[in-house]
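> Please go over the structures that come below.
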Structure I
Amino acid sequence: MAEPIIELKGISKSFGSNKVLDNIDLQIYRGEALGIIGPSGTGKSTILRVIAGLMEPDTGEVYIEGVKREGLIEDSKDALGIGMVFQQAALFDSLTVEENVGFLLYQHSKLKRSRIRDLVNEKLDMVGLPGTGDLYPAELSGGMRKRVSFARAIMSNPDNPQQGTEVLLYDEPTAGLDPIASTVIEDLIRHLQSTQGACSTYAIVTHQDSTIRRTTDRIVFLYQGKVQWQGKASEIDRTNHPLIRQFMSGNVSGPIQMVG
């Protein structure tokens, strides 16, 4: 079996008295589309932040291509590039689309402005937003802002390929979108997986049924801080696991207890 390119071992994380991750083991393999699902408040977004190196676990170890990460991403460079697409897009409102997408290159490369502009336009074409570079986030729809954040996440420096993004982490990319806009985003996620110069490996946190079915190949189900079930996405309609059955049906009766 192939070795995972990202592996979490024994990861735990608490916020005050609330233990959101409890001795989690998780693997991501090259070229796969991993879905991380489960009820709200079960640590799904926290896992993404741990993987991205934005948050340190209380206990446990993170391995990137077999190398143990020490500290946060700002403390030492990982063996591969990991990009994150946040739920709210997290664009700079005062910057244009072009400046948002090319932000890291403008700040941390020696590329000429004209070259960065060409690279930005290339990424905007990939996400289906040609000709939008001069617009501001306030002029875009919610779905368009999501796509701009995708373009920013896959931006890389051609003079320094080691800084490219090889793994994308999506935090509820279809949250708040109507069904048609969600379908556009789901199709784009799959399209980017197969597009040269984008990113072939990703993990996605989502609650949305269509997003689970259309963007994932393997699923990890979290509840009460633990991995309760994992398997192929095609198995979610066949498994008799009570947590999966309740979650996918939306039934209020079952082992998943909602607070409040």
Structure II
Amino acid sequence: MNIRILGCGVVGTLAGNLLVAEGHAVVGIRRRPESDGTSSARFPVVAGDIADPATMGDLSVPDAVLLAANPGVRRGRDNGLARAAALVVAHLPQARFVYTGSTSVYGDARGATVQEDGPLGTDGESQALLAIEAAVLAHPRALILRATALVGPTRQQSRSKAREALARGAPIAVRGDPDRPFSWLHEADLAELCRLGLLGLLGQGILNAAAPDDGLTIRDYYRRQAGEPGAVVEGDGSSAPNRRIGQTALERLLPPTWRWRDLGEPGSE
């Protein structure tokens, strides 16, 4: 297959490497190809704005497209994912189209497990993410993988935060209630799911992408990151969605050989 990856960060690069290893032709597009995440790419990564029509015009027609760029919503930016999706819809309707979305589209469920038809958030971040999804779903062959919190060797922010607090003898401050559920997914597993999606093995529509529920809470997670079972973890008093992410629909589609990675497992190379 001839595959294009729009947004070659860690997940896009891992997915591309998996596909190259299977003999597929992959080209990645990133605004700054020299940025972290693409140095290990085993395929060409070219400079380009994924929301610019000229970028699409410079490439041969692919069989499949992966949109794996960061939307920038949490930092108040618009990285052009909705516009990029509209270009794929307009110019590549025959290609299979996979988008790595986010479970941040879901609202509060009072601790219950949320499947793909669960309550959606009404805040600005959720609405911005849902607007990107709407642009993607206009494509006739689209699949959205709503990924939950990613863990893995490149996700060091929470570990640094936890260990710095521990070194100061201070509580680890977290958003919302520290006893709310923590749903997660290894970054290398998301890359594997992208590969399956691009090959047409996960169908179309929307799927929650999360590791099986292990009962972990935010408090548990930060204690693991700190390496101290008794570390003090305190909520910051803000509100945050309280829900677990269910992945029953995805589980039914996975190959029998599938194995989920755990929290501390290295990624694929």
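Any read-out appearing in this document is the output of simple, stated calculations on the displayed coordinates, not a laboratory observation. Remember, predicted model here, so these are calculated numbers, not experimental data. Cβ atoms are built from the backbone, for glycine too; each structure is taken alone.
> For Cα extents along the principal axes in Å, for residues 63-134 alone, the calculated result is 42, 30, 23, so let me know which of I, II that is.
Numbers: I: 42, 30, 23; II: 42, 26, 16.
This value belongs to structure I.
> Figure out for me which of the structures I, II the number 13.6 belongs to, where mean count of other Cβ atoms within 10 Å over residues 119-126 was derived from the coordinates.
Working: I: 19.0; II: 13.6.
The read-out comes from structure II.
> To which of I, II does the computed value 2.4 (distance in nm of label points 7 Å out along Cα→Cβ at positions 103 and 143) belong? Could you put the intermediate results ahead of the total?
Numbers: I: 2.4; II: 1.9.
Computing distance in nm of label points 7 Å out along Cα→Cβ at positions 103 and 143 on every structure in I, II gives 2.4 only for I.
> Something else now. Give the label, chosen from I, II, of the structure having the highest value of relative contact order in percent (Cα under 8 Å, 6 or more apart). Kindly include the intermediate steps, with their values, before the conclusion.
Numbers: I: 24; II: 20.
Checked I, II; max of relative contact order in percent (Cα under 8 Å, 6 or more apart) sits with I.
> Also, quick follow-up: Say we calculate distance in nm of label points 7 Å out along Cα→Cβ at positions 23 and 127 for every structure; which of I, II gives the highest result?
Values: I: 4.0; II: 5.0.
Largest value of distance in nm of label points 7 Å out along Cα→Cβ at positions 23 and 127: II.
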